[in-house]
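Please go over the structures that come below.
What follows draws every value from the coordinates through simple rules; no lab data is involved. Only a predicted model underlies this, so the values are computations on that prediction, with no experimental measurement involved.
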Structure P
Amino acid sequence: MSGSEPLLLSDYKPRPKLVTPVTTVSQPRFPTIDAHNHLGPEFGGNWIARPLSELIDILDRCHIQRLVDLDGGWGEDILAAHLDHFKAPYPERFIIFGGVDWARWPEEGNRFPELAAKRLEAQVRRGAQGLKIWKPLGLHIKDDRGERVAIDDARLEPIWATAADLDLPVVIHIADPVAFFDPLDRFNEQYEVLQGHPDWYFYGPQFPPFQQLMDEFDSLLGRNPRTTFIGAHVGCYAENLGWVASALDRHPNFYIDIAARINEIGRQPYTARDLFLRYPDRILFGTDAPANDADYGLYFRFLETRDEYFKHCTGEGFGLGRWYIYGLYLPDEVLEKVYHRNAEHLILHLE
C-alpha cells in the first residue's frame, strides 16, 4: 500500500513511538470496593451463568473486598436470584441494589410513584442495600398520558423520600457522553463508537438535549437534600469537571463514581487530580466492566501512577474515544478513601 491510497479510519490503528514508563499494578494500594458493577447478562459478564468461584478468584487476586451489583432490578425473581446466588454464599462480599419498573407507570397512572416507593421497601426487606436509577428516566420513560417524565418530576418524590427514610444510596445514571447527543458528523468525537452502537445515539427531536438533562438532574439534587445520590460515571458529565465541582459544592448529598469514565478524566489529568484532592470524601471507585484482572489493573494504574499516554481500555480498539490518558498519581490518603472508605460510609454506613 502506498501513502497516496486512502485508508479507512476503522483500519487506522497507530502504534505510538513515544517512550514512557509502563507500570504494572495488579493490586491496589488498599483493599477496594467496586461500587459500580453488573453481575447480570446485559453488560457481558453474566456471572449468574458462570461459576461463582471464578469471580471470587478474580476479586481475591485484585484485592476487591466487596462488589456492588446494580442488577438486582425490580422484579422479585431477579432480585431474589442475585441475592441467592451471590449474597447468600458470600454475605460480606456482595452488595445488591434494587430498581424501579418504569414500564408499569402507564397502567398504574397516578398510583405509580407510591407503588414504586412501597416496592423499594419490599426490596430492602428482601435484602437490597441501595437503588439504581437507569438512564431511561429522562430519555424514554413516559407517564400514563404518554408524556416524557422529567428527571426532577415532582411526582417521583415518594421514591426519593423512601430512599432517604431507609438511608439508601441512589446510584443514578441519567446521561451518556455529551457527543452522543450531538449531530453525527465529522466533528463528533465519538463517531466511531456511535457507528457501532446506533442505539447509544440520542440526537434529535425525540430526545431532550444533554444540557436539559443535566439541568433537571441539578434540580433533582436540590429538591431532595435528604437523599444520597451517587452520580454514576463522574456525575454523567466527565467532560466538564467544572460543572461536577460546582454541583458537589452546591449539593452536600451528591457524590460521584468514576466507573467507565477514566477515558474522560484521564485526558484532563491536572483538572481531574485537582478534583480528587479537593473532594476526596465524595468520589467512589467503580469500573462498570465485567470483573477481570486486566480492567482492574488499568484502573489501579490510572489512579496510582505517573504513567503517561496509555490506552484507557484493554484489548483491541480505542473504546470510548480515540485518545490516550495519563495517570493521576494520587496520594495514599485520597486513594484509601476512594478505594473503600467512601463506599463503606455511604453504602455500608460504617464510620
Structure Q
Amino acid sequence: MLKGDVPIARFSRLFFTVAVACSAVSCARKSPPSAGTTEANTPALASVKLALDWVPEPEFGGFYAGREGGAYERHGIKIEIQGGGAGVPVLQMVATGRADFGTVGADELLTARTRGADLVALFAVFQTSPQGIMVHASRKLQKLEDAFHSGTLALETGKAYAAYLKKKFAWDGVKVVPYDGGVAHFLTDPSFGQQCYVTSEPIAARQKGADPAVFLIADAGFNPYATVVVTRRELLQKDPTLVKKFVLATREGWRQYLDQPQATNALLGKLNSALDAATLGAAAEAQKPLIETEDTKQHGLGSMQQVRWQTLADQLLDLKFLDKPATIAETFVQL
C-alpha cells in the first residue's frame, strides 16, 4: 500500500547523565542474572511505546535503526514501535497515554492543541514537507501553479495544503477530482496529475515506466514539519530525563539510518512486504535532503524553529483550520 498523503519544533542541548527514572511509563526489568555474572547492577530499561501514523516505511527508518542498532537501549530505553495506517488515532493515543510518543504532522498538532490536547512536539524528522503534486513530464509544466490551469488533478481537498493551494492559485481550467490512492489512473492518462508523497507515488510511477515531474508544495510556501514526534506535557513534566534520552536516541537512530540505511531497509521490507529493496532504497535516497538540511547541520537532526511554527499557525488560522491563534511557545520544546 502506497502512502499518498500525510494526514499532511526544545530544552537546552545539555546532555543529562542521570539514570532514567521509572515514572509515567512502566519499567521492564531484565531477567535476574545468574550467579557469577556481571549484570547484577544493570539498570532497568524504561519501556515506552512509539505510535507511528503510517505503516513501516523509510520515513520512519531512523526509529527502527535506533531500536535495532541499540541507540534506545544505550539511553536506558526499551522501545516498542507500533505501525499505523489510515485512521489510526495517534494524537488521541498519545493524549490519553495509550502511547508515550507518536508521529504526526505539524498542522495536525496545532489543530489538536487548539481543541484541548496538551501535546508537545519534540523532534521533526522532515524539515521540508515531502507533500507534492506530480504530473507527467511530457506536459512540460514549469511550476506548481501550472498544474491548476489544465488537465485533471486528484486531491484531498479537505487537507490544509489543498486549501492553501486553492487560496494561492487560481484553479481556472483544471478538473479537480477526489484522490483515491495509488498511481493506476496516473499511468493511463497523460493529462492526469495527483497529490503525492515524494518518497512514494513518484517512485512507484517510475518503476512502472512513467516519467513524473514532481513539484514540492513547500516551494509554494506551505511547509509544515512532517513526521513530528510528540508526547503529552504530563510525561515531559514528570520525567524530563526520559524524554530527553528518547530524543537523543532518536537523533542517533536517524543519523545511523541516513548514513547506512541498508540493514534497516531489509527489516522494513520484512515488516512491509509491499515494498521491495529497490523501492526502499529509492525512498531513503529521495527523503534524505528533506531530512538533513542546513538547519539540522547547524542545530542537529530533528531541530525546529519558532518562526516556522508561527508561520504555519498563521497560515492555518487564515485558512480557518484553527479557530483561535496558537500559543507557539507551548507547542514545542528544543532538546
Which structure, out of P, Q, was volume of the Cα convex hull per residue in Å³, for residues 58-233 alone calculated from, if the result is 143?
-> P
Which of P, Q yields 31, 56, 12, 1 [P(r) over Cα pairs in 20 Å bins from 0, in percent, calculated] | Q
